[in-house]
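**Student:** Please go over the structures that come below.
Read the figures in this text as sums done on the coordinates, not as results from a lab. Treat the numbers as computed from the prediction; the structure is a model and nothing was measured. Cβ atoms are built from the backbone, for glycine too; each structure is taken alone.
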Structure 1
């Protein structure tokens, strides 16, 4: 009965912005988790342009020197639509990291990029990449040169920024929850922001990733759960 009441309370909780928060209890099944207690990154992780390693039970994100791309470490899982990804993180030099949601078989977008949350030291950005910047025709246009004004204006509708100040060398807990076309972000259990866009609801996301710009970013207790 107590668990049932807690679930009901979580479901009806409304944020100060008038947006209904997605309760963590909505996600009941664990798809993947890693506390990085092994001496090195497990074989479940696939790396691209990455010099990431494990030290003292922590994922240390490092971009490959002169690699021309952010450090990417991803896991391939059973396809999911709704999902919660949670982790702890600490800025230790890197200016930015991202939690991305991809579909390794989707050809409509560049590199299967569906949606993501970008975490800067002073803000979070929630982004729909499938119908935005990674849509194949738009990505191809970007390679040819500057985008026209109309396309730039359109892309602004495919992301949303929320101010949040993070201190260096301080641990924070991040939770990203996706339900249908909506994606929400929480820091240390507190609701930060929500963004709704049709690409977020892509039904066969299967490849969450940690993407680190430069070096270094510390990550721990990475978990993926679905309803």
Structure 2
């Protein structure tokens, strides 16, 4: 359990503790995940349960590039995509490939203290890094500014919700599980908005976040 003064924990965080539900026992796992690779992933993270490998891909995990944790899965078990902010925008083709290989479960893992909530603070250092690599300063600034808008997120829990709904509308027949990892403990949590969704999915759909058209796949 995270200490009360631990900035990397979510249990006592004012920002997160009323928005996430801990998974303290296997009985806390939603019934629609029981018997699936999603439950196996939660078991590995939260209870130290060993995941059995079949040699076939069982799931796709999308998470942030964050270096302070890694998904607790063995080799030959899951496709893993790590991108800034953890969203699959721009990686839909990779997801389609995984689906073509028989994958039926997608897990989105967000985390606390995400650097993408503070992109504006990192922009000068990122521009300087490109200049150090030989980029023209003006071109470096344009590049960082353009992509900062794409990868910046206001809030880790809300961003997870947006991506969940975006992918649900693009891929209707795959189980998508939103999870939240605490950097302090490496334990997975469930966002409360998802538990509300499970109670009344049709009703809750009406309160889904507005997602810009450009974040969807635009095909001719």
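**Student:** With mean count of other Cβ atoms within 10 Å over residues 59-66 coming out at 21.9, pick the structure among 1, 2 it was computed from.
**Tutor:** 2
**Student:** When helix-only ellipticity at 222 nm (-39500 (n - 2.57) for each DSSP H run of 4 or more, over all residues; to 500) is computed for each of 1, 2, which one produces -10500?
**Tutor:** Matching structure: 2.
**Student:** Still on this model: Comparing structures 1, 2 by relative contact order in percent (Cα under 8 Å, 6 or more apart), which one has the largest value?
**Tutor:** Top value of relative contact order in percent (Cα under 8 Å, 6 or more apart), among 1, 2, belongs to structure 1.
**Student:** Given 26, 24, 17 as the derived value for semi-axes √(5λ) of the Cα gyration tensor in Å, which of the supplied structures 1, 2 does it correspond to?
**Tutor:** Label of the originating structure: 1.
**Student:** In terms of distance in nm of label points 7 Å out along Cα→Cβ at positions 91 and 179, which of structures 1, 2 is highest?
**Tutor:** Largest one: structure 1.
**Student:** Given a value of 23.2 for mean count of other Cβ atoms within 10 Å over residues 123-130, calculated from one of 1, 2, which structure does it belong to?
**Tutor:** Working through the options, I get structure 1.
**Student:** Given a value of 13.0 for mean count of other Cβ atoms within 10 Å over residues 35-42, calculated from one of 1, 2, which structure does it belong to?
**Tutor:** This value belongs to structure 1.
**Student:** May I pose another question? When volume of the Cα convex hull per residue in Å³, for residues 51-114 alone is computed for each of 1, 2, which one produces 79?
**Tutor:** 2
**Student:** Let me ask you something else. Tell me which of 1, 2 gives 55 when you compute percent of Cα pairs over 13 Å apart, for residues 43-82 alone.
**Tutor:** 2
**Student:** Ranked by FRET efficiency 1/(1 + (r/R0)^6) of positions 139 and 187 (r between Cβ atoms, R0 = 35 Å, to 0.05), which of 1, 2 sits at the highest value?
**Tutor:** Between 1, 2, the highest calculated value is found for 1.
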